[in-house]
Structure P
Amino acid sequence: MDSPRVLLTMPLHAISEVYGEDGLRRRFGLEVARLPEADRPVLERALALASELHRDDRRSREPYVNHLLRSAIRVMRYYEVDDVDVIVATLLHDSVEDHAATLAGARPGDPTEAALAELAERFGSRVADLVSAVTNPPREPGRDRHEQYREHVADSLEENPWARVVKVSDFTDNGVGVIHSAPDLLRRMATKYRPVVPILRELVARPDTPLSDRVKRHIFEQLDLAEERFDAILGASIEEI
């Protein structure tokens with residue numbers, strides 16, 4: 001594997017393609033090493049939980065944990081965030097949506113609420129609130145699922161600026177990284193995500209979004225690239241894809 005200096009310069013999806021999960025875990029460790037030593041154990045616990053919950057999950061051609069690692073690395077490196085709660089929430093952003101019952105364990109009641117309570121107990125109420133904000137609700141009968149998704153993104157992030165940071169990293173991994181998806185998923189993903197780009201662009205631009213102007217410009221460039229790729233996919237014929 002390349003030296004740490006080289007690994008730190010590689011695009012995240014390139015690490016995924018060349019070195020796989022091991023490379024991403026090493027890159028995550030290099031980013032975490034920049035943080036205060038006292039903050040590292042909670043990040044190790046969060047990654048261990050995410051790895052356990054998603055151990056059997058796949059995302060196209062790779063383990064699902066790769067998506068979580070890239071999203072968390074992006075928050076640290078490219079968004080310049082050292083807020084441990086936000087990084088933990090990014091690692092666990094799909095935990096409740098995908099594995100509520102497993103996470104909730106023996107807790108009684110609604111699995112989603114029980115899973116959020118479990119996260120709050122393990123990592124604090126702020127982490128649970130951030131994960132809750134980016135957790136899609138159950139599909140409402142009779143509603144277009146893409147319309148419901150767009151409405152949820154806009155509403156849930158309206159009053160939660162830090163959740164915008166988690167969501168936009170997740171979205172960037174899905175959007176800019178759409179070209180790394182299996183061909184049969186491309187149109188479905190582009191159809192779902194293309195209309196969300198202007199929503200996220202407006203939310204990121206708000207003064208209360210806790211990112212520097214430099215980081216916001218970087219995010220806008222990434223959203224532009226995702227938009228370009230979505231449009232190319234939606235404009236292509238089935239044979240071209």
Structure Q
Amino acid sequence: MNNELQLFKSCLGPTLERYLELKQSLGRGYAVEFKVFKHLDSFLLREHTDLNAGTFSKWCGTRENLSPTVRRSWMRIVRNFCIYRRRTQPNCYVPDPSLFPAKHQSVRPHIFSDPQASQLLVEIDRLRPSNNSPLRAIGFRTAFILFYTSGLRSGELIRLRIGDYNSKEHTLLIRESKFHKSRLIPLSQDGWTAIERYLEVRRSRGFPSGVNSPIIWSKNGVGGQYTGTGLRTTFQFLF
């Protein structure tokens with residue numbers, strides 16, 4: 001077992017360790033969960049008590065500095081653990097989710113029609129280069145086409161390297177994305193054509209084009225990689 005996981009000292013310690021071992025054996029990092037359980041474990045150790053309705057409520061009160069969304073997430077993490085614990089301890093406490101902070105209304109995704117997508121590409125082509133992004137227009141054109149035709153998440157797009165693109169098979173390798181799994185996705189003709197045109201411009205201008213260089217490149221980014229904020233800010237401006 002990881003030495004960190006042996007730091008649980010409350011009465012829940014052994015069960016917490018078994019729970020985390022199980023989840024990590026399924027390929028999940030559970031770094032956030034470990035942080036939550038460490039905080040809960042320290043709280044129960046100070047209180048010299050087990051987890052019950054009263055101590056759970058009191059522990060939640062120590063998390064008032066967090067946003068409602070984050071507090072709800074912490075409470076849900078503990079509830080999932082309690083459900084696991086109930087398998088071997090039928091009478092253990094399980095928090096009532098109806099008492100958790102209300103969910104924020106989720107943002108409805110916008111599905112672009114073909115005419116809207118075409119108009120957005122016109123707006124992207126009008127983007128002016130900057131010191132940090134000398135290939136801003138064609139870079140964001142490539143990003144949008146990949147979003148639109150491949151269903152990539154923003155984090156996946158940012159992490160893509162040129163070596164992840166197979167120019168013969170016209171595929172992209174998405175490395176260890178959600179749930180720590182990699183996958184190979186086929187590209188449409190629009191997708192691979194956009195990548196190849198962009199890379200050709202990069203090479204002709206003498207900008208980085210090695211296999212470890214990000215597909216969507218920023219001159220000022222760490223390792224040439226855009227940040228999520230940098231990508232999102234430009235698209236919000238365009239929308």
Structure R
Amino acid sequence: MLRLEGVESGYGESLVLREVSFTVARGRVLCLTGRNGTGKTTCVKTVMGELRARRGRITWNGKELAGLHPHQRAAFGIGYVPQGRGIFPFLSVEENILIGLEGRRIPKSERKARVERVVSMFPALAPILDRKGGALSGGQQQQLALARALVGEPELLLLDEPTEGIQPSIIDEIGDLIGKLKREGMTILLVEQRIDFVQAVADEFVVLNQGSVTASGPIHEMTESFVLEHLSV
């Protein structure tokens with residue numbers, strides 16, 4: 001499982017996360033939600049190692065992640081789809097996917113097989129493997145970002161706002177993919193504000209407000225009255 005205990009993190013002199021604690025159980029989807037600017041992306045970046053935790057502990061499968069660089073955390077089986085997708089615009093679709101295997105000791109023949117497996121999950125990418133990432137639509141870029149994270153066959157997937165700016169048909173496909181990954185045993189930490197999507201795919205939720213956990217529970221407790229109280233602008 002993924003466990004955060006009293007985590008504090010931020011940017012420069014600014015502290016964003018304050019004593020954040022929660023657990024994501026193996027094979028479950030936990031949604032980290034809250035109003036804009038409450039620290040959700042900061043939290044995911046801290047889990048991935050893009051930001052250093054100033055206090056507290058982050059463990060994955062019992063391994064302490066403090067002090068490890070993002071590529072070392074990826075080697076522990078953590079995949080990451082950042083907000084904004086982080087596509088390399090001048091690399092091809094295939095090259096973008098292969099970035100997800102950088103730093104791994106995987107034979108060339110196995111790399112080809114992995115790309116083929118992950119592209120089979122995103123049929124829209126199959127005919128455009130030579131196209132530059134910057135020439136793709138928003139929906140295609142999101143699928144590419146997912147493919148790049150999944151090619152490393154992670155056990156834990158961090159998804160930061162995967163439905164942002166995406167057309168409804170692709171949102172449905174992402175929801176179906178999350179369901180499939182969960183059935184296969186993957187653990188997912190999802191940052192999302194789209195409540196209907198959260199209610200459809202998540203098992204539990206955690207609400208952040210001003211960098212602190214203010215509510216948490218099973219997804220069935222995310223009722224209309226709860227949303228009005230904790231999440232409405």
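Coordinate-derived values only; no laboratory data. If you're wondering where the values come from, they're calculated on a predicted model, not measured in any experiment. Cβ atoms are built from the backbone, for glycine too; each structure is taken alone.
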Problem - Structure responsible for 67, 36, 31, with Cα extents along the principal axes in Å calculated and labels P, Q, R on offer - result: Q
Practice task
Could you figure out which one of P, Q, R the value -21000 for helix-only ellipticity at 222 nm (-39500 (n - 2.57) for each DSSP H run of 4 or more, over all residues; to 500) was computed from?
Solution key: P
Exercise for the section: For structures P, Q, R, calculate distance in nm of label points 7 Å out along Cα→Cβ at positions 24 and 160 and state which one comes out highest. Expected result: Q
Problem - Origin of the derived value 0.9 (distance in nm of label points 7 Å out along Cα→Cβ at positions 40 and 56; candidates P, Q, R) - result: Q
